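Right after this note come the structures.
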Structure 1
Amino acid sequence: MKNTCLFPFLALLLMAVPAVAHFGVILPSDDIVGRDEGRTLELQLKFIHPAEGQYMQMEKPQRFEVYRGGQREDLLPALKAESFKAADKNTNLAYWRAAYQIRRPGDHTFFVEPTPYWEPAEDKFILHYTKVCVSAFGLEDGWHEPLGVEIEILPLSRPYGLWTGNLFSAQVLRKGQPLPFAEIEVEYLNEAAVGGKLSFPAAPFVAQSIKADGQGVFHYAMPKAGWWGFAALSDADWKLQKDGESKSVEIGAVYWVKATDLP
């Protein structure tokens, strides 16, 4: 009888444990490139739990592109594989790097569609369409344009030149239409390489949670300098095969912005 009573309690306990958030990442060496600065932008592509600094294996993406002035450029050939030791010190995990030469002024929106990631703990695939915008040479002319991918976050406030505490506003689009009451997770990129060294007093502080309004619009004020990721999650209306079985796919729209302290 004691064991029988224990099982419901354990089930409730497991349900109370928050899922660790996955985020696709495109991390540029800066979000603003001036005329008097080096024109080569370094980019890193990762799959990570940002606040915990925990990485997952990232296979070569299916698409990696930059959009500028209505033109699309394929950057997939520029990707170079990198690896590092996982926390267990026994496993090599892959991420990707690329160098991009800024040649013309204007907003450069970088986009990655990764190879779907199988998450056995959730019995589903994860596919995050990830974007970041870099301003070049002072011309602000395209940060607000959608890319037309299956799910994306469309900035409503300029996504660069943000002070710490600024309000970032954006809209979630699904197949080009607003996604009402979308759920958005927000995390700080807590990597030592970019200045992250936060500790968290409790689990709810790790991933902030936002509910968009009926037009898919949400707002968030970044409380600390550094890179912040926004992930709007949904379920695909299609499935992928795993070992001969059809499995669900979590699709996410991810957007990264950088906050900077006032001098």
Structure 2
Amino acid sequence: MRKNIVAGNWKMNKTLGEGVDLIEELNEQLNGTQVKCEVIIAPPFYLLPTATQLTEGGVIKVSAQNCADKESGAYTGEVSAAMLKSAGVSHVIIGHSERRAYYGETDETVKTKVELALKEGLTPIVCIGEKLEERESGKAFDVVKGQIENGLFGLSAEDFGKVVLAYEPVWAIGTGKTATKEQAEEIHKFVRDTVAAKYGTQVAEDLTILYGGSCKPSNAKELFSMPNVDGGLIGGASLKSEDFMGIIKAFE
């Protein structure tokens, strides 16, 4: 069944003490609260074991922001899917636009990482989305379709059903610009239709598709009201407990 999810991607933010403080604040605010969505946080690698311990038995699930495209070996600085699993992580973000833009990750990289994550029983949160010039030239749908086909359509229907997608219009990340609810819905529906054409209606209907472009408390409710927007992959607004809670409460 399709899930509503609010996932906070901390990116390269928070020292150990700051991270612990934020998790404890969220635990306190979520304790005893009837949340209407799955809540996930994605701290930097070094915080993951601490985060999984602090959230054990609670509402919050923990995701990594990335994983290696190799199982193990002489790859200095890399962290494998198996390592993440051993740290108690349940999810991993794959193919974020910043990884694609700054570190040269391709759809083929995404494909490999997704397969390794699934092998370890992790839930991949796979990011897709177009740049500003691609949107302005009318290529947004082609770009998104290509990312899905090249990165994910090699999976079986069963494995595809374990994936969460996050549509992030690259032009709206960290810019203060946000896709209108109609723009977000248009792409999300297109994504669901693209998946339905490959895997069938049921797989497509069960797929969770998050919106990931400057979502904040002031616009979360209208974005999440769209029939094909199932939550958000949140950047800056996940770094303050009151902002993140404001987005979580958009599902009430």
Structure 3
Amino acid sequence: MNIYRADLHIHTILSPCGDLHMSPANIVKQACATQLDIIGITDHNTTRQAPLIQELAAKVGLFVLCGAEVTSKEEAHCLTFFPDLDTLNQFQNYLDEYLPEIMNDTDNFGYQVCVNQNEDIIYEEEKLLISGISQSIEQIEKKVHELNGIFIPAHINRTRYSVVSQLGFIPPDLNYDALELSSHTTIEDYKEKNAYLKDAVFIQNSDSHMMETIGTVFSNFKMLSRSFQEIKKALKSEDGRYVIVPKV
């Protein structure tokens, strides 16, 4: 078994709240500089920038999970990842279908652009990506698992835009693969205060919107190799694979 350092919550220039320096090449460079082995690309309600980052990262030995941070109709955020580009594209079609027709205001929210490896703009999303899609968190989870993906409610300890802030608790029938905490608490403290989640697997990530925070928070994955299926097993603590979150 090997230990791999993973930061699975990184936004790009395509997210309206993402810094303009968060280009594919810059993200890959910074992830390598901070000694990450695995990163997750999680723009708000879109997957369009992730494939290029995966392509660039493969050239330097960095493994990329492609996905999105989806906002449910309850305004709860959740991380979603997919095993290949076919299922990623299917999920993008799902997001396109259910993202509401609310147009982006660049003066208030910033630009939502997708760039190529030369940082030329090749696409601009007109609809506001931080809107909640018209699907419940349960419907999103079912769609993700229908596509053999990974579903992780995001930063559940936050007082805004988390499933706990919006619903008051984690629904007992929600089929999540893990739960994410922000860096503002420890897993031990959170479990002590929420005993009903004592058996859950937790991860922590940077939720980076700017270069300097990439890799500042991470989780260690103990696995045989870096692959989508190995990561799934680690999140489920299966076959000797597991996740370790370093104590700050």
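Nothing in this text is a laboratory measurement; each read-out follows from the coordinates by a stated rule. What you are looking at is a predicted structure, and each value in this text was computed from that prediction instead of being measured.
Computing helix-only ellipticity at 222 nm (-39500 (n - 2.57) for each DSSP H run of 4 or more, over all residues; to 500) across structures 1, 2, 3 gives -7500 for structure 3. Supply the structure label, taken from 1, 2, 3, corresponding to Rg/Rh (Cα atoms, Kirkwood Rh), for residues 24-143 alone with the calculated value 1.04. Structure of origin is 2.
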